Structure 1
Amino acid sequence: MTLTAIFDLDGTLLDSDAALVGAFLTLGVDRDAITFGHVIAEECARLGLSLDDYVAAYDTGAAMPFPGVEGLLEHLDRWAICSNKHPQSGRDELTRLGWRPQVAMFADAFSGPKRLEPVLAAMDLHPGEVVFVGDTAHDRWCATALGIPFALAGWNPRAGSAPGDIVLATPTDLLDLLGG
C-alpha cells in the first residue's frame, strides 16, 4: 500500500530556527526564554508579545529547507502540511519556495494546537493511509493519538526520538516508507 505523507513545517521541512528566534529577538525577548513547537499565538501570549508584532518581525526569507527536502518533495504527487505556524508566514514561505501541497493547514485551522483530523478529512484519507513526519513531542502525539505512524525528522539536530518512532536520517529516507 502507498502511504501519503503529512508534514509538520517548522523543524521538519524548514530549518526555521533563525526566523523564529530572530522575530523574538527583534521584539526584545531573551534568547533563553525562547522555546519551540508551540502554537505561535500561545507562545506570544506566554512571552507577553502581540501576535501582530511577531508576524511583522518574522522574516519569511530566513527559513530555509533542510538539505534533501526539495528533492523529496519533487518525488511526491500528493502531500500535506499540518503546522502550528501562523498562516500568513506559512503561506508566504510555501509561495516563496514554490511548494504546492494538496492541503496546507496552519494555526488558524485548529481550535488550539494542530490536529491531524482536519487534514485527513480535507484529503479524504484515513489514518491507515498516511504517515506524519515531524520533529516534536506534540507531532508524535498528533500521530499516535490516531494510530498513524510517526516518522521523526532525524535530519533536524534538535529532534529527539522516542520508542516507536520511525527515525529518518535524511528526507529521502521517507520514500522507502511511503512505498508504492
Structure 2
Amino acid sequence: MYSLCIIGLGNPSPKYDNSRHNIGKDWVINVSKKFFKEFKEKSKLEALIGESHDNKVLWVVPTNYMNDSGKTISKVLRSTNIEIQNCIVVHDDLDLSLGSIRLKEGGGHGGHNGLKDIIEKTGKNNFNRIRIGISHPGIKEEVTNWVLNKFSPKEKIAINNAYVSFEQVFELLIEKKYQDVQKILHTK
C-alpha cells in the first residue's frame, strides 16, 4: 500500500534529456538510484515505475509527452490506492530564478502544460509540487525554445548546486515533513 508517489515530469526521447523542461524527470531518475536499482516500463500506464521504502513509495516517470502527463497520472491513481494529495510532482518552473527550489502544496498550473494536463485529467489540484527554477528567457515568444534547450556550462553549476539541496531534503519529503522542507528550501 503506497503512502507517497513521486512523479518526475519531462518529455520522452534522449534528445530532451538534460533540457530545462526535463529537469523534473532527470532529477527524479537520478535521486531514485539511491533507493532502487531501476525503473520498469509499464506501457499500460505510459510510465516508468519504481518502488522503494518497503513498497510504500511509488516512483513514476511518464513516458508520454509533458502535455499528456495527466493521462499517466490519472491511470496511476486509478490502478493504485494512492490519493492525489499524496503525490509530489517534480517539474521545471519559468517563474523561479535558475536553481531556486520551492515546495508548493496545491494550487493552479501557472501556465505549465504538464501541470495543466494533470489538473484537467484528474479534476484535482491538491497535489504537492517541487518547483525547480529554470528562469525565463525574458521574451514570451522564446519560451518554447528556452525550455527545450539544454543548460549552458555556467547554468549547469547552479543546477548541480540546486540538486545537492534537493538531495539533502529528499528524506524529509519521503517522511512528508513538508514544513521542514519549506523552511530549508525557502530560506536563503
Structure 3
Amino acid sequence: MKKFVQRDRKKILSILVNSFEGNKSVDFVVGKSEARRRILMEYSLENCLENGEVYLSDNGKSCVLIKYSDRKRKPFNLWIWDLKLAFKGIGISRISKVVKRESSIEAVQPKEPFLYVWFIGVQPEHQGKGEGSKLLKSILNLAQDKKLPICLETSTPRNFKWYENFGFSVYASSSQFGFPFFFYRKDL
C-alpha cells in the first residue's frame, strides 16, 4: 500500500463513494444520495489527512482511511468541512440524530490510544477477490509497528466473518440505529 498523494484524491474518493453505496451506516448519516455520500467521503478524507493517514493499494483498487484516536487537531479547514458536511451532506433534518449516533459511538470506543479504521473500501467489481484482505494485512502491520490496537465498526453482515478471520473480536454492539452495528477490536 502507498501513502496518500494529491494525485490519488479522485481515485480514493471514487473507491469510497462506490464501495459504500447501500451501506446502512453511511445511508443513516447522509441518505442514499451519491452526492451526499461524496461529501461524507471528502470530509472523512480531509479529517484523516489531518488526524491520521490515508493509503491506496498498490494497484489502486482499494483504500483505507485511518484516524489515530489521540489526534484531535481541528484547523480552520476542518471547521469549514464540518459545516459543509452538516448542511450539504447530512442535512438539517438529520443533524441531531447523526450527532447522537456519533456520541454513542465515541462513548463505546476505548479510552486508550488506538488506530481507528474509519473506512476501508474496495471498488465493487474487485470485492471478494482478496483486495481488501491485502490492504487489511498492511493495516495490521502498521498497527503492530505503532504498537496500537485497531478498532472499527461495521454494519455490513458479510464483513463480520471477514474481520473475525483476521483476529478481530466484537467488544460491543448496538441496534439503536435501526440495524445491527458491531464494534470490533484487535490487540497486537
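Since every read-out is calculated from the coordinates, none of them should be taken as a lab result. Since this is a predicted model, take the numbers as computed values, not measurements. Cβ atoms are built from the backbone, for glycine too; each structure is taken alone.
Just a few scattered comments:
- Here helix-only ellipticity at 222 nm (-39500 (n - 2.57) for each DSSP H run of 4 or more, over all residues; to 500) was derived from just one of the structures 1, 2, 3, and that gives -14000; the source is 3.
- Origin of the derived value 21.8 (mean count of other Cβ atoms within 10 Å over residues 70-77; candidates 1, 2, 3): 2
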